[in-house]
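Have a look at these structures, which come just after this line.
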Structure 1
C-alpha cells in the first residue's frame, strides 16, 4: 500500500515516512456555491477531496487541506451577480464566490511555497469545480512554481474527459447527485431536485433524476481517479 495521508492527520514521524517514499503534495481546490436545492454548497469540494485521496492511496503522497476560489462576477441590471447568479440573474443563497483572482493567485503561490518548505518534490493541483477562470489561474500557478526550480508542479485536468452525458452534466444535476450519493448521501435531498423555476432555468428537469444513482456516481469518481493517475504517470513517470 502506498504511503499517504491527510496533512492535518499527520505528525513529524508519519510525514517523514511519506516524504521518503512519495514526496508528492496534492492541493485540492473546490468552491462553495449554490448547488440547487438537492445538494450542499460544498459539493465541488467534497468531490475533489475524495478524488485527491483516492489518487494518493494508489500513488502515495499527502493531501493538503482544500482551498477554494475564485470569483465569478458580472454586472447587470444595476447590480452585481456572483457565481451561478450570473447565469440566471436571480439572487441565490450560498454563493461564497467573492475570493478575488488576486487573492486566489496568492493563496496558490503560498501553498506551493509551503510544499517546498515542507520538503515535497512534486505538487499536483486539481479542482472539483472546473470553472475556466479557476483552471487558468491554477495552470499559471504551476508554471510559476516550475520556473523557480525548487519543485515540480502540475495542474491535472480531468475535466477534459469528464463526459457524464447531456442529461446529467447540469450544475447541481444528476451526475453531481450521483457522486454525492456515494460521498455524502445524508446531505442529498432528492425531493428538492428541480423544484423551482430558477433550477429549471439552469437546465434541471425532474426526469433527469432517474439517472442519479450511486453506481453512476462510483463510475464517474473512479474515472476521474483513473484519468489523474494516467496523467501523473505520463508527466512524472512511475
Structure 2
C-alpha cells in the first residue's frame, strides 16, 4: 500500500481504496514489507502495523467467502526478522486449511500473500518464503496463489504432485512505482483475473506511454478444474 509506511502515504492509500470500493463489490487486501516502518526502528519494534490497521484494514489475515470465490489473504511480513524474505506461521497454515475446507467445492480457491514462494522465484536478491505451498494449505485445494514483492509480473502453471491438479502462481508487477524489475523494469502493470474454476482468464495490463493508459499485453486461459485450456 505504501513506500515508507508514513501516515500521509497511508491516508493516500486509504483514499485510493475507497475510490476502488465504489467500482467493485468487495476489496481484500494484505500487507507488504513496505507497510511497516523501515527506519523508524522504535515504531517498528513496538507497533509495526498500527498505521496499516488504522487506515487500511484492522485484520492482518483474512478469509473472504464470496459468491464464486474463497480468498485467504495472509500477512507474510515479519517486522523483527526475515523482513525481506517473509515468513508464515503454523497458525496461518491452520487458518488457510480451515478456510478452504469450509469453502464450497465449486468455488475458486485463492491464496494471497506478499512474499513469493522461493520455489518459483527468479531473483536471488529478493529471497522469498522457503515453504511448500502444500504445507501452507494443509493439503486443501488451492487454485491460485497470488504474490508480489519481486516487482516482476509472471504467470506460471504448476501441478500438485500428489493429486495432479493444476495451480496457478501469479506474481504482480508494480502498478504505481518505478521499482519494476526484470522484464518489468521501467514499466507499470497489473493483473486482471476473471472467470471461474472451469474457465479462468488472466490478463496482464502494461501502461502505454503513448496511449496514456494501461493496455492488455498478455492473456491466458486456464481450466483449474481439469487441465490447462
Structure 3
C-alpha cells in the first residue's frame, strides 16, 4: 500500500517572544524535504503576536491547488496550536480560513485570552479541523483532567518529547476509543521528523481524508533515528 510520511506538529519560531524571521520557515521546509517527508503541518502557537505574518509568508512561498499548499513537492498543511484555560494544548489542522473564523468566534487568542477546552471544542466543531490533543502527559498541561470531553478530539498525540509515556497515551486512547498520531513538536529545524506518521495515500488528499483514515485505523506512526545532540537540544527547548 502506498503511503506518505507526515510530520504533523512543527513550529516555525524557536522562542515565541522573538520576532518571526522568514529564514526560519524556509529552513524547516528544506529540512522536511531533506528528510524525505511528504507532508509537513505548520502548527505555530496561535497566540504569538506574529502568527498571521507566519501564515502570510507560508502562503507566499507555496503554490496552491485544490485547497492545499505545495512547496517543491512537499504538501504543506496549515494549522495552529491553541492553549486552553485549564492548562493544555490542542492542535488544529485545517484551512487558514477556518482559523480566521475560529478567531472571529473566540476573539484574538493570547496568553490572556485562552478559551476553555469545551468552548474551543464547541467553536471549532463545524470548521473541518483535524483536532489532536498535543503532548497529553506534559507537566501542568496534562489533558487527562478534561475527562470524557477528550472523546470529541480526533486523536491523541504521541509526542517526541514524551516517548517514555507512549504506552500510557496509547492505553488512555484505547479507553477513550481514540486513535493516536505522532508529532515531533519541533521548535528547532533539527527536531523535525523525530517521529512521523504513515498516511495511506499516494497523493491528493484532504484533512477530511486524514480524519476518515484515522476512523478506519489506517494510520500508523514510527520513530526515526535521532542523533544524541539533537535529542539533547529537543529536551532543552521543551523545559
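Every number in this text was worked out from the coordinates using simple rules, so none of it is lab data. Just so it is clear, the model here is predicted, and its values are computed rather than measured. Cβ atoms are built from the backbone, for glycine too; each structure is taken alone.
To test your reading of the models, identify which of 1, 2, 3 gives -14000 for helix-only ellipticity at 222 nm (-39500 (n - 2.57) for each DSSP H run of 4 or more, over all residues; to 500) when calculated.
1
Quick check for you: by distance in nm of label points 7 Å out along Cα→Cβ at positions 11 and 187, which of 1, 2, 3 is greatest?
Checked 1, 2, 3; max of distance in nm of label points 7 Å out along Cα→Cβ at positions 11 and 187 sits with 2.
When Rg/Rh (Cα atoms, Kirkwood Rh) is computed for each of 1, 2, 3, which one produces 0.94?
Matching structure: 2.
Comparing distance in nm of label points 7 Å out along Cα→Cβ at positions 27 and 107 across 1, 2, 3, which is largest?
Evaluating distance in nm of label points 7 Å out along Cα→Cβ at positions 27 and 107 on every structure, the highest lands on 3.
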